[in-house]
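The structures considered in this document are given below.
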Structure P
Amino acid sequence: MSEPVRWELPSDAVRALIRTAAEQLLAMPDDVFAEIDAVTLADAGPAVTADPGLVAAIRRANRANLRHWLGANVHDPGAPVAPNLGPETFGIARDLVRRGLDQNSLDAYRTGQNAAWRGWMALAFSLTSDPVELAELLDVTARSIFAFVDGTIGGIAAEVERERQHLTRGTQAERLEVVTLVLGGAPIAVERASLRLGYDLTRTHTAAIVFSDAVQPDQVALEAGAELLARAAGARRPLTVVAGASALWTWIEGATGPDVAVLRAGMAGSAQTRVALGPTLPGIDGFRRSHLDALATQRLLQRVSEEVQLATYDEVQVVALATHDEQRADELVRRTLGPLASAPVELRETLRTYLREDSNATRTARVLFAHRNTVLGRLARAEALLPAPLAGRSLQVGLALEITHWLGPR
């Protein structure tokens with residue numbers, strides 16, 4: 001048996017520097033971690049980046065890993081840091097397996113590690129100009145970061161293998177396999193796929209993503225959300241596939257789709273559960289198209305407040321199309337809204353609702369549960385902030401307001 005690697009703590013001066021750097025990073029807003037998210041996702045591959053649930057899980061895991069390592073170095077600077085094998089990292093393992101991905105998908109964490117190291121080095125150079133201290137600080141933290149990431153990835157890989165063995169013993173694996181083939185356009189016979197799923201793919205379907213933003217989602221609540229979808233559509237049990245620890249892919253048969261008002265009312269008591277609803281479309285192509293549109297809806301729904309529990313593709317279709325190029329969408333918002341883009345949200349929401357309600361102030365007041373005079377006052381303030389008059393530009397202003405509503409002030 002090999003001897004464990006000896007780990008010597010750095011000098012007191014360097015320990016103090018490590019603690020200071022870790023405290024500074026912990027105090028910074030989450031935006032500073034955006035570069036790590038970007039490079040991790042860029043290296044993750046299209047099978048990961050196309051799924052907003054996986055993207056959100058990776059972002060949560062990135063933050064959990066960083067805060068774990070930084071917190072350990074505030075508590076005991078320069079000491080070895082145990083792997084982070086908490087719910088966020090194990091959630092990633094489950095999600096990878098349920099999407100049919102393998103351990104190679106974990107390689108993206110190495111890219112994220114490199115981005116984190118570059119940020120750490122920049123901070124280290126700002127804390128000391130003493131070459132001896134700087135060399136010691138960089139040496140010990142390099143060993144610490146690389147050992148921590150190795151241990152964490154090793155723990156996730158072991159959980160991936162355990163989860164794979166668990167799934168291959170159940171019907172969930174076969175259901176996910178068939179659905180993945182159908183969604184990918186594989187040449188599988190409709191009759192055979194329907195038989196294996198226990199769900200008639202020749203009928204008309206509405207797809208939905210039932211998901212949660214919680215670190216440890218309530219699986220019972222997710223299942224209840226899928227059942228509620230079926231009841232709101234007057235259908236029998238839905239087809240559900242466990243797409244990850246925090247999401248169910250769901251399809252409901254029926255020519256009209258769920259009653260959205262009934263669905264909203266039923267979801268009012270389940271704060272954790274959110275639903276992205278695709279359009280109602282026929283046949284196996286409709287099964288596939290509705291699901292892709294539900295995913296596009298989920299991407300936007302995850303950008304707004306958790307208070308917005310339900311969104312339909314009809315509500316977000318224009319924004320989804322307009323924001324394929326987010327840089328150009330940002331330019332549209334800035335040029336069209338001017339100072340209104342960064343004004344209080346009630347001004348933008350009042351004008352957005354007013355335009356949706358065909359410029360009717362009375363109906364706008366009813367929708368917003370506000371007095372008509374309050375609405376008129378907000379409209380006047382909002383229009384005064386626009387760089388050009390609203391008259392003749394309602395379509396352009398309405399689109400810019402919808403983009404801001406779903407993606408936030410840019």
Structure Q
Amino acid sequence: MIRVHSEINPLKKVLLHRPGRELLNVTPASLERLLFDDIPYLAAAQREHDEFAAVLRQNGAEVVYLEDLAAEALAQSEDIKRRFIEQYIAEAGIYAQKYRQYVFDLLMKIPCEKELVLKTMEGITLSELNEAARGFLDNYGAKEDKLVIDPMPNLYFTRDTTVVIGELLCINSMYSATRRRETLYADYIFSAHPDFKDRVRCCYGRSEPLHIEGGDVTNLTDTVIAVGVSERTCADAVEVLARRLFADKDCAVDTVLAFTIPAKRAFMHLDTVFTQVDKDLFVVHPGILSSLEIFEIRAKEGKNCKRSAEGLCSAAEKCGSAPENIELTIRKAEGSLESLLARCMQTDAVRLLLCGGTSRIAADREQWNDGSNTLCLAPGKAVVYSRNEITNELLDKAGVKLCLIRDSELSRGRGGPRCMSMPLIRDTV
């Protein structure tokens with residue numbers, strides 16, 4: 001079961017990934033390729049992440065881990081395990097048949113499914129393969145510490161790879177080649193795990209040609225979502241997603257707000273510059289306000305936009321194209337961000353709290369350290385990084401109850417509490 005109709009309703013079940021040995025395979029030479037700005041200290045990152053998970057549990061949320069669910073999915077049958085390993089190798093870009101066989105044999109010999117999952121996340125070096133494989137590659141000058149398969153150090157940002165909209169699941173098509181393999185775990189979890197198999201419908205698939213990432217998707221209400229058009233999510237993908245949501249007879253969403261934000265690393269997703277912390281309160285980075293454009297997307301008036309579920313699929317299937325019977329109206333929104341949100345969310349007024357306050361220096365610094373990236377546990381209660389003191393003081397004065405977590409290592413991956421969490425169930429209120 002999955003259900004998320006809001007970013008602020010009480011959090012009941014959430015998917016995390018505890019940082020693992022994949023961080024140990026991040027090197028200065030691979031930082032840019034792996035989308036990191038610095039090398040995290042694993043032991044400290046794990047302590048910080050454990051504190052984060054403890055805060056979620058203390059506030060009533062069941063915490064489940066990506067690595068555990070993936071292992072339980074693979075344990076369902078030997079055939080599922082074998083298919084996973086074959087797909088993992090294929091997507092790792094190993095093309096030499098002899099070489100693929102060495103990696104396959106290495107992974108098939110791992111008896112514990114969780115150990116297998118963690119190994120695939122960690123990456124594989126040449127020294128881990130047998131002597132025959134090393135001898136074969138030594139002819140080409142390869143060193144024993146060469147990474148045969150790259151690690152996936154961004155996995156602890158579980159929000160990006162999957163997102164729940166109402167009762168529908170998006171397994172996202174990731175922008176960067178470095179992160180595309182991350183969604184493999186979700187594909188097996190939602191198609192093979194007994195808690196989700198045949199219970200979840202997917203409205204976007206990992207093999208889609210148009211890129212969209214979960215950090216750009218925000219459930220404003222059960223009928224309105226916001227999607228960032230950003231460095232990682234393209235405008236065409238937003239249109240496809242809108243058509244599929246409007247086509248689903250059981251989906252209440254009738255409005256998609258497309259937020260165009262600068263396509264730059266500092267603002268990689270909408271949730272790095274804009275998150276909700278209470279019914280009428282949002283944290284926003286002031287650096288986007290002058291250039292922000294928002295487009296309202298709806299089904300064309302007069303169309304029976306809920307007449308079918310065409311274009312939807314199970315989590316085990318590849319999603320089809322956007323339903324052709326759905327015509328859209330797309331218009332640029334006029335007026336202030338506050339007035340637009342109030343109108344679309346059918347509330348009297350909306351408040352914007354500026355990340356870093358009125359100082360541009362403080363705003364840029366705290367936004368870089370994810371001051372705008374809050375995770376709401378319930379209306380008016382949010383998890384935030386403790387380092388963003390100016391933004392946190394403003395939130396406190398605005399009446400938001402803050403759960404502070406340490407982030408000296410977690411923030412090196414350029415993501416905050418919202419990035420590190422993928423809500424599976426929120427209460428309906």
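Read-outs: derived from the displayed coordinates by stated rules, not from any lab. All of these numbers come straight from a predicted model, not from anything done at the bench. Cβ atoms are built from the backbone, for glycine too; each structure is taken alone.
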Inset, instruction - Give the label, chosen from P, Q, of the structure having the highest value of distance in nm of label points 7 Å out along Cα→Cβ at positions 126 and 182. - result: P
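One of P, Q was used to calculate helix-only ellipticity at 222 nm (-39500 (n - 2.57) for each DSSP H run of 4 or more, over all residues; to 500), giving -8500; which?
The read-out was computed on structure Q.
Which of P, Q yields 0.05 for FRET efficiency 1/(1 + (r/R0)^6) of positions 62 and 254 (r between Cβ atoms, R0 = 25 Å, to 0.05), as computed?
Going through each structure in turn, the value belongs to P.
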Inset, instruction - Assign the value 0.40, calculated as FRET efficiency 1/(1 + (r/R0)^6) of positions 78 and 382 (r between Cβ atoms, R0 = 41 Å, to 0.05), to the correct structure from P, Q. - result: Q
Inset, instruction - Could you tell me which structure in P, Q was used to calculate relative contact order in percent (Cα under 8 Å, 6 or more apart) as 22? - result: Q
Legend entry - At a computed 17.6 (mean count of other Cβ atoms within 10 Å over residues 70-77), which of P, Q: P
Inset, instruction - Supply the structure label, taken from P, Q, corresponding to percent of Cα pairs over 19 Å apart, for residues 342-397 alone with the calculated value 34. - result: Q
Inset, instruction - Assuming 0.60 is FRET efficiency 1/(1 + (r/R0)^6) of positions 198 and 214 (r between Cβ atoms, R0 = 25 Å, to 0.05) as calculated from a single structure, say which of P, Q it is. - result: Q
Inset, instruction - For semi-axes √(5λ) of the Cα gyration tensor in Å, the calculated result is 42, 33, 17, so let me know which of P, Q that is. - result: P
